[in-house]
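Structures are listed in the sections that come next.
Read the figures in this text as sums done on the coordinates, not as results from a lab. Keep in mind it's a predicted model, so treat the numbers as computed, not measured. Cβ atoms are built from the backbone, for glycine too; each structure is taken alone.
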Structure P
Amino acid sequence: MKYYKLFFALIVSALFALMSCDDDEKLGLQPFPDNQPSVSISDAGEGTELVLNAVYNSDGILELDDVVSRTYMFRFKASPEDINLSYEILSENIPADLIEISTTKETLKVGHTDTYVTVTLKEEDFSFAQTNYDEETYEIGVRVRATGYKTPVDPIEAKVIVKKEAYIPTASIVGEEGSSTIFGRAYSNGAIVNPDPIAYKFTVQLDKPALKTTKVKFTTTGIEDKFMNTVTITPAEVTIQAGEKTSAVVTWGITDDFLLQTTEEESHEVTVAFTADDPIIALDETNGVAVLKILKVFRNIQYLAEKDPAWVNIEKLGWTGSSIVPVGKNISSIINGYGGTGGSSLYVSSDELSFYVDMGAAKTFVALGADYYRNTTASSPKNMKISTSMDNVDWTSQGELETPQSLNHYFGFYVPVTARYVKFEMTGRYNSYLDVTEIWVYE
């Protein structure tokens, strides 16, 4: 009998233990968590948003940096019940008839986790935004509602955001080919001796086509008011036609009068700017103005990095000459017409080399050149002084310049020179030698 009493007591204890458990503790089962899905966008990775940019190219056509159409993956946790899903297109500022969705309803069966939906912009055609020239934001994506065990109450959204720039043509002043912004003006005997006037030729260029016909006017700063009447801008106003990017050629000029107030060397910086009557046009930060440098100098030479193809080499028949430092060296090796970076040369292993060339008769010339020996590096001088003479007695200095290390130096005259003798005085070394292989005289 006592065994029956013990068995009855065990049953009662077990029933009490079961009754004391919460619902989710029955049979030791673990509770299901809230089923908030993770989201991924094709070719972009995990996340609910992908940002693209839309910009206007140089032809004024709107371009996106990637495709808008995407497949969205929603990954739920395995559920003990089916999850019913409904999809709807999410869009902002995009016409509804341009968007397609792959499905609007789906059931995610018990134990399944992943669902996919594709939202497509037809033919990836974003041209509907081409003529909206303001800055704008566009959105295209999907909104998902899930019904099932512990699924989110609120809808889940995933989308592509397109940030479109405003249409803003950027304007620059662009010099015509061969039109320099640096003007050296040679001053001698109270006058500027350059034969050519100061003239800068340029166009105004947009980085994308003008939306409407635009008038452009010009201003000049950096010149004293009393000399502003010596400035010419021809034409004074230009037009960039709608759909075009470039104006007609403009010529800015000024006389030399403002350089004759003193007998000193001078440096002037003049700024040429412009305004456009289309307010959306912006100025390029670097090239929205032209800065011209005008140098008044007591010399008639300028250093040039390259030979001007218009120069013609003067034939060296009967030419002679001699070195000055060191004294008396024959210079025939540097007036034989061979030149280049090797072969016979005139050289010293010190910081000074000077010599003169006798052309046999007076010549009129516009430029000079020098070739240097390659002793691992160019054996050119750091400084060059050039003088000319008719009689080898009275010399006229044409100027002195600092010169870079190079296998060739070229010197152009602001005013053509007529002389029989040319003296070259070189100082300073870049390596162990001053080493000249040829001298050239150009007309």
Structure Q
Amino acid sequence: MDIMKVPNKRRKVKKRPIEKNYRCKLPKTVIDAVNILNLTENKKEKSFEFIYNLISISIKENGFSDNYVQVYSKDLSSGYKSWLDVLLESGVVKTDNHYENRGENTKCKQYRVNREVIDGTYKLNTTTIKYKETPKLKQSLLQQGFEKSVKSIEFPKEKLESELKSMADSIDKNSVVLNEDIPNGNYKIIYNRTQLKEYYSSKEKALEKARELNKDLILHENKLYLKKLDSFINERRLDSEMSNHNALFRLIDGCYKCGRNETNYRFDTPFSNLSKKLFGVIKEHNGLVEIDAKNSQYALLANLIGEEDSLFYDDATKGVLYDKIKDKFNISRDESKSLMMLIVFGKLDNNTPHKEAFKKMYSNANNFIEEYKKKNPENIQSRTIKSQKDYYKALPIRLQRMESDFWIDGVLTECYKRNINAISRHDSITVHKQDKQEVIDIIEVLAKEKSLIFKLDTYVK
């Protein structure tokens, strides 16, 4: 009689969740407000984690801690209403009450931390967020490589604390452009930071409104704010300290949560929220070298357009675009960067200074940019593009996705395959000095394969 062979089934191994925690800084008034609510310890921890995420995303996307942030119900843990309703009823958190359904299991509302709860002391306290992490049987190459790379880095506490204090002290009235000193032109204007719609205004009309409301008109990162200067500076200091401390805490405490951004496909890690100055301290202490492409997105734009506009193509791919604009228009290098941001990322009818001069200097490139914003010719899909009026967002998303395809799916992935410790930040790769040349070789080979032309730059600080 034949003996039937029973297949040897491999028993599934179920990984148990590991309880971890990381420190974070939140406004003292917010911590106090949550602590007095009728919440269990577990629900209190969920509340702090939710508030931390709202603040982190808001600062990353808008520069301030109390803007509205889209929250998808699928991303919240089961039973979230039992603690979220308490936060809403107490006024610690606000919602716009606009309920959107973006398909199966993608319902979302927008939430923000109530600025009225934050205002007053402008003081931060440290709390601990506990979370459970279920180890995956097989980590992704990016996650595995990132964790290994972070563990190869030392974080010099005293130097970082000193730089944090220096950064806070540098946020003063001299760090912003105020009232009459603001250059003429049209800008995105923030009447209050919880507004849901985008508004644009000329400097003259905005200044008139500021005087009417007895407020200052402040230009910060190409946006106009109507706010008393002292309050604005205090908020900037608080939000800057909170964002940078929290990014450092996650790295130091071993919270290596990271993932791909669903809009631009970037690899978001705690380093994404860390300021350039603090990252410079870490690089210098560890002997790290940062490698990036000069005026990266505009070099990619030039590759996308081709040599139809030979002047723009040459200036962008050779990495001298900002300098050429600076010299031609007699403005600072930072102003030339801002000009390019407004022209490529802004709305079509945004009447920014020097826009007409840019049209004359790079006419074919400008025509390409305007046509792309009008028509979205490659049909770029994103949750931020809801209708034709959002088509102006398609070009920057296209460029950021090109950037991610090259630097993340290409360079970073190849580094990790070769066991090279590397950290990505937007359009750059940071590695130990001994790996510099090998990584440059990787970049050059990939650029040739993808027929991309750009100029590399390397620096420590």
- A value of 12 was computed for relative contact order in percent (Cα under 8 Å, 6 or more apart); which of P, Q is the source structure? P
- Task: Given a value of -13500 for helix-only ellipticity at 222 nm (-39500 (n - 2.57) for each DSSP H run of 4 or more, over all residues; to 500), point me to the structure among P, Q it was derived from.
- Result: Q
- Item | Which of P, Q leads on distance in nm of label points 7 Å out along Cα→Cβ at positions 66 and 354, largest value | P
- Query: Given a computed value of 30.2 for Kirkwood radius over Cα pairs in Å, which structure among P, Q does it belong to?
  - Reply: P
- Message: So if we calculate mean count of other Cβ atoms within 10 Å over residues 122-129 for every structure here (P, Q), which label has the highest result?
- Response: Q
- When you work out distance in nm of label points 7 Å out along Cα→Cβ at positions 74 and 402 for each of the structures P, Q, which one comes out largest? P
- Note: distance in nm of label points 7 Å out along Cα→Cβ at positions 130 and 258 at 2.8, derived from one of structures P, Q, originates from structure Q
